[in-house]
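Here, each number is a calculation from the coordinates, and none is a lab measurement. The shown structure was predicted, so the numbers you read here are calculated from the model rather than taken from an experiment. Cβ atoms are built from the backbone, for glycine too; each structure is taken alone.
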Structure 1
Amino acid sequence: MTCRLYLITPPAFDPETFRPRFVEALEGGDVACVQLRLKAADGGPADRETVRAAARVLMPEAQKRDVAFLINDDAELAAELAADGVHVGQDDLSAQAARAIVGKNAIVGVTCHDSRHLAMEAAEAGADYVAFGAFFPTQTKAAKTQADPEILEIWSTMTNVPCVAIGGITLDNCQPLIDAGADFLAVVSAVWDHPDGPGVAVKAFNAVMAK
């Protein structure tokens, strides 16, 4: 399986202003999915109305390009918005509980930090993918764990459940994660803050992953 790009939105933006940059990213090349992950000013989760407003603008742009659109943390809101799925952390709902809310056809992804044990539990509970990280220092959120690329290698040899690598991933440091067997690279600032724009960044990531 070729590694693919898993885009995570910036933590805060005006939806209509952000829409052209979002479209530019999706038009830049292959993007497997987008996770809408918004934060409030204090670093906590954004309120539901803020998430709804962003999803109403961005989700149609993703879905008409066959890019899955996931909501971070909030399975009930994902179901309400008819998003393609939800991503939950270890402090949120279990994969099983999230699945009960979003339905059998939706995507459920689970943060598993640097733990194969947590990943096995998530997979056994029906998660569609597990996410490992952080692999590198990141400005986006405080990383609870430091993961080693070896976990991707071990995971990809022992199970068919896809794994996402997350945390501080850039064009310069992603190759070892791809080589270790990551199915998806979750990227935030390396795309949105690229000096030549998000479309160029997506194209460049695609080129690295195609090697």
Structure 2
Amino acid sequence: MRIPLLSLFVTSPFNGLQEHAEKVKECAWVFQHAIECHMVHNCQSFENLRAEVIRMESEADAVKRRIRGHLPVGTLMPVDKFQLFRYLREQDSVLDALEDALDWISYREEPGIPEKYHKDFFLLIDSVIDPVDELSRMVTEAQTYFKNYSDKHRVAVKDIIRNLREQEDAADKVEDAVKRKIFQMEKDPVTVFHLIRLSEILGSIADHAENAGDMMRAMLSR
């Protein structure tokens, strides 16, 4: 008989994972507003929004440290704690990429993202945020599954993981299209480098979300 994972903890580690996932989701929402602000001329709120992302990332780091520091030593678990840590690392890397993207944008205020690429970057941002929105739902379904080992919730988690892979693949295609357009249209080498690197950082957001899904699948498979 399998012992429910969450019954072995005074405080479920999935409570912390859920709290961390919600921070990631909230940070992504602020991140989108910061990008929109940056692409609007004379927007005065970009640095305030970037500071908010940095603050939220710091709060998420505190949650991450709490999760790592409060796993009971020697407790038997159907989920390997190192798999749990690897999942947390990938989820946390989403936050790091969000912060890195805003930092990179801030290094070059003019011309920033030229207006002729605004639509392309809006599409790219939407495509990488879609999988981020799935992380919180995935953790919720996984937490329920590890309480009762319901096939229904196991299937629900696997469906979300499949969605993450499909969304990451779609984001890759958008990223490739943006890069091709930049190389074809842009003449200034510094602008090319700045925009290509920004595209890669944005693309890594979806990459880490997909990696988190892969780590969750490994936990389900144990």
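Assign the value 55, 20, 9, calculated as Cα extents along the principal axes in Å, for residues 104-159 alone, to the correct structure from 1, 2. Only structure 2 yields this read-out. For the read-out helix-only ellipticity at 222 nm (-39500 (n - 2.57) for each DSSP H run of 4 or more, over all residues; to 500), a value of -11500 was computed from one structure; give its label from 1, 2. It was calculated from structure 1. Tell me which structure, out of 1, 2, gives 112 once volume of the Cα convex hull per residue in Å³, for residues 88-199 alone is calculated. The correct label is 1. 1, 2: which one has percent of Cα pairs over 11 Å apart, for residues 40-79 alone, as calculated, at 67? Among 1, 2, the structure yielding 67 for percent of Cα pairs over 11 Å apart, for residues 40-79 alone is 1.
Comparing distance in nm of label points 7 Å out along Cα→Cβ at positions 16 and 192 across structures 1, 2, the highest figure comes from 2. Highest-scoring entry among 1, 2, by distance in nm of label points 7 Å out along Cα→Cβ at positions 168 and 184, is 2.
Assign the value 0.15, calculated as FRET efficiency 1/(1 + (r/R0)^6) of positions 96 and 152 (r between Cβ atoms, R0 = 25 Å, to 0.05), to the correct structure from 1, 2. Working through the options, I get structure 2.
When relative contact order in percent (Cα under 8 Å, 6 or more apart) is computed for each of 1, 2, which one produces 23? Intermediate values should be presented prior to the final figure.
On the way: 1: 23; 2: 30.
Of the options listed, only 1 reproduces it.
Computing Rg and Dmax of the Cα atoms in Å across structures 1, 2 gives 15.8, 44 for structure 1.
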